[in-house]
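A.B. asks: Below are structures written as structure tokens.
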Structure I
Amino acid sequence: MLQYLKCTTLAGLAGLALAAVAGFAGPAQAQDKPPIKIGFGMSQTGPLGPNGKSALLAMEIWAEETNAKGGLLGRPVKLVFYDDQTNPSAVPGIYTKLLDVDKVDLIVGGYGTNLLAPAMPVAMQRKKLFLGLYGLGVNHDFKYDRYFAMIPSGPEPTTSFTKGFFDTAMAQNPKPQTVALVAADAEFSKNACDGARENAKKAKLKILYDKSYPPATTDFAPIVRAIQATNAELVVICSYPLDSVGMVLAVNEAGLKPKMIGGAMVGLQSTVFKTKLGPALNGFMNYDFWLPAKSMMFPGTAEFLQKYQDRAAKAGVDPLGYYMAPFSHAYLDVLGQAITATKSLDDAKLAEYFRKTTFKTIVGDVAFAKNGEWAKSRVFQAQFRGIKGNGMEQFKGTDALAIITPTEYKSADVIYPYEKARQ
């Protein structure tokens, strides 16, 4: 049984409500030894809170499994985390406290580009191994050789999010000629839009609209109407959860009818938003990382998801967990494998092992390129279709959300144009 240590104050971060969680269990011989403490920030509140909670449950399951087997190096594993509240400005203080006050042995990143980037200077200054969860192009400017990304975007991360979108569009006859690009003015969205812009130029598309909007935007109707006025055949949206929902609703209300729409919209992968939006999603094509296709069932995947789903309702997290849970388990699993193989907690030795190793995980084989990204991209573009009502059951398979690219994981052909999928 995972035990919890809760802290309600954080020295040096006045006014920031945080909670710390520590998990440790396992054989008596492991419990008699000091724990290996792994520290991180993880959104439990704010816009990324729902996804952060799903990630945390998966991480707790990994800790329980590890401790049930005797821990690591004969010591129990203890998770120490603080809620970053989806607030980038809180992140440096959290990691400083983890290292200076909590004296954690190792750190891993929280969830998302916007929360990983502000932790990087702390990790670099302390020369710590740093694993990121779902960060897009975080290491592009830092070029830190001890950073590794648990995200299947591959060695060219910014373009990979929308590459499948553009490849699918340009395979149509006749080929589209124009595109509109819109993005939130935030780290992830800007990175994704930079990649979309590059993909559009490679496809020789004419960009008719290319603008960003403030992250606090709540009314998306003016943005959609402006895009509608351009008559762009393709519309690529790079957004975060709440604005993704707002965009889908605004597109439906305005009757926008491009040939294809979607691309890099965070949030639409989560069950809560799928069931909230229901048929309004039909036709949207968007990135994803894991879906319940036969090709994605690796050793241990089904067993893990069963554990997760059995506990999800009580924990109040995403009941399916397809988006966050498998990769959140995997990014701690590769750390555990490296510790076991090197018999060490030394950051330099662990980083060296990461650079040369292919890890077996529940999301498949994971190997890292020189820049810390996955050596090979495996970003899906998946299309919503045939959704009726707001029931969850229809999202348990790949009928309502079909994998379009890459080819080796494809579950259906694209419905093109977008208006046809709306019918």
Structure II
Amino acid sequence: MTSVKILAGVLTGCGVALGLAWSAQADTGDVKWETHVVVERSGDHCSDDPNCMNRYHPAIPPVAHANPGDLITLSTRDAVDSNFTLDSVDADVSAIDLNLVHPMTGPVYINGSKRGDVLAVTLIDIEPDEYGWTFIVPGFGFLRDLYPDPYITNWRLSRTHAESDQMPGIEVPMAAFMGSVGVLVGDPEIDAILEREGGLAAAGGIALMPEPTGAQPAAICGPEGSHKERCLRTIPPRENGGNMDVRQMQIGTTLLLPCFVDGCGLFIGDVHYAQGDGEVSGTAIEMGARVSVRTAIRKGQGAFIKWPHFEGGAQLKAIEPSSFYATTGVPVKKPGFVPPPHQYLSDKIIDLGQLNEDLTMAARNALIDIIDYMVREKGLTREQAYMLASVAVDLRIGQVVDLPNYIVSAILNLDVFVE
């Protein structure tokens, strides 16, 4: 008690001085140490937003500059630049314009980076919008031949989980990541990409060649754009990253991107609230978001890292289910059937009952069985099960050595069922 009285007396005796000192101090929340670079979205759509692009070309100018180590926060749009709301219905899906896919925020010029370097991009945080969606669009998705009609699930999002009136009794935990993130390609890369993708298209395969309709920025990539014949679509992932849809790129992991232009030209978009490995219906829980990253430059590492790599620590443990049900698939099929991805090879395989070392057919078979399980055991419609598989089923490669049957497992996260 004596020590308390002495302390009180000391404080009383110098109260004026202490009071002046204390009043001069700012709140601790005002203490800052890092540089923030913020790129906001504006307008209703990418076409209204000077910070938005939906094509790749090195002539696209930077919307901001940042130093390595700066905290860069980009405000992003959903994958199809949509007008969807919680009241959206299946028919609204048919109205989307796929020429607008994907709106990206950027590019950001990283000071000091050069062609031939590697840009290390560490994901610091994702702040989700309050609304997200998952849909089936006709002609798209892994099982597009089995699901020809449009469907949509509207999700209410929080920092913990997503729920939907179209999926009663289901809560999908937040495991957000950047569906699309990358850097600009250079002219040599555009030459190589157009040659290889054009060759695939000529052989009957699927390749999305440059399309100026709906392209942004319009002055460079649009119908009257200066480089409209060479602006690349954002749908396939490539050596510059882009639409990789790798759910393991969680908060805390670091993505390594080879730089093809000075400044690298970092962009981010198509953020996913949650996704299963495979994103099988063609969409995850898609959303707009505020994404914060920090970059570093690894000088000259582009000589060794020519495609995206990524690294991290214990982040993957957090996204593994505590309980699951799994199916397996091997590359068998019915004679007379050609799966959509193989149609350009139909003359060779149409009469076969077995494909050789084929992960696509193995994955298809495992996926169909896990959908059957959800319909049979969980009471979902086939469309509900397909969309839930896109956000809560992981396709995992078991082995690629036991010829001719590679095996793929489809692992359903049972934690999403809360009833």
Structure III
Amino acid sequence: MRGILHGVAALHRPRGWIVLGVLCLAGLVGLPLLNGMTPPAAWYHVPAFAVPLLGKFFCYGIVALAMDLIWGYTGILSLGHGVFFALGGYAMGMHLMRNIGKEGVYRSDLPDFMVFLDWKELPWFWYGFDSFWFAASMALLVPAALAYVFGYFAFRSRIRGVYFSIITQALTFAAMLLFFRNNTGFGGNNGLTDFKRLLGYSLQEPSTKVALYLISGAALVLAYLACRAIVGSKLGRVLTAIRDAESRVMFSGYNPLHYKLFAWTVSALLCGLAGALYVPQVGIVNPSEMQTSNSIEMAIWVAVGGRGTLVGAVLGAVLVNGAKSVFTVQWPQAWLFVLGGLFVFVTLFLPKGLLGIGERLGALRKLAARRMRAQGRPQTPERSAALSAVSAAKPHHE
């Protein structure tokens, strides 16, 4: 792990920041230009479907940062982050449904699914979602509030390890079953869909898709900087100490409850932000986003990229979801087997993720260089005398 941290630290030196800035600028600005200002027949043209697809990957990258903050740096494996992601998506989806107005199938002020289910009036918890800023604040506050309450009782009871992972998975499954019910008021199995506009702009317009792509990319950069500031501070060092030896942290006079609760709540807030950006780009949100398999996939992203690195988490999210996009089109039945095999392979052979490959290669280069120096070192009289003394001191067996 120390070698990985040294490699990641090199990215945050002045030269590394310049490289990261250039890459971010090229990704955020260059790709839309290649989409809108190049002929479709050109080999370097970026097709229209790639813009929202990469915007979706950016949202996954934010989720991976949230997972790495709580798992990689605090040592808390959550298998329930899908519920925070979905709650942020539902908050934004409710706003988009309210903005449809009478353009729906039933030409009613109520969302279409409510008319179909014979609802007579809007439920109280839908009030206020006609305002974008109210919906955006709820997309952040609702996941954060749920995480705070859940985390307070869990951490206060000193539930950790596999037991904490199990109860987070149970939380996600319970929320999924609740949202599947038609009488809950969130669209049941079909969820929320058929969105029309966001802030007055049509979601079908290419310019709107590019704008959402840019906003998602900027949000990913800001989330990375925020997580980097947290883990690089004294607070981050305490979180790492809790991950490595929580009992010693307690004996040193720190209360792990507050630190773990802070990281847990911030992680949920980031997931809510990702969900709110995700829904306008995919056009739907339903209870399937809360499947336990989705939360497990989030942990796999971090494991593949490199736990406790932030950069590796984002890299893992992009690569795994890129592979998923390919496999679900070409070989849809094989994806789950590939995902499971990937997780087993990483666990057995790459415990430090893809960034660990660089560490291993660096260690091999250092070993080779050390051997070359040893072979090419001149044989001085002092060295010959020392080797003779060592040889004489060794016991000889006939």
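None of the figures in this text is laboratory data; all of them are computed from the coordinates on show. Quick caveat, the model's predicted, so the values are computed rather than measured. Cβ atoms are built from the backbone, for glycine too; each structure is taken alone.
A.B. asks: Taking distance in nm of label points 7 Å out along Cα→Cβ at positions 117 and 149 as the quantity of interest, name the structure among I, II, III where it is greatest.
C.D. replies: Going through I, II, III one by one, distance in nm of label points 7 Å out along Cα→Cβ at positions 117 and 149 is largest in II.
A.B. asks: For which of I, II, III does helix-only ellipticity at 222 nm (-39500 (n - 2.57) for each DSSP H run of 4 or more, over all residues; to 500), calculated from the coordinates, equal -22500?
C.D. replies: Among I, II, III, the structure yielding -22500 for helix-only ellipticity at 222 nm (-39500 (n - 2.57) for each DSSP H run of 4 or more, over all residues; to 500) is III.
A.B. asks: Upon calculation of relative contact order in percent (Cα under 8 Å, 6 or more apart) from the atomic coordinates, which of the structures I, II, III produces 20?
C.D. replies: Derived from the structure labelled II.
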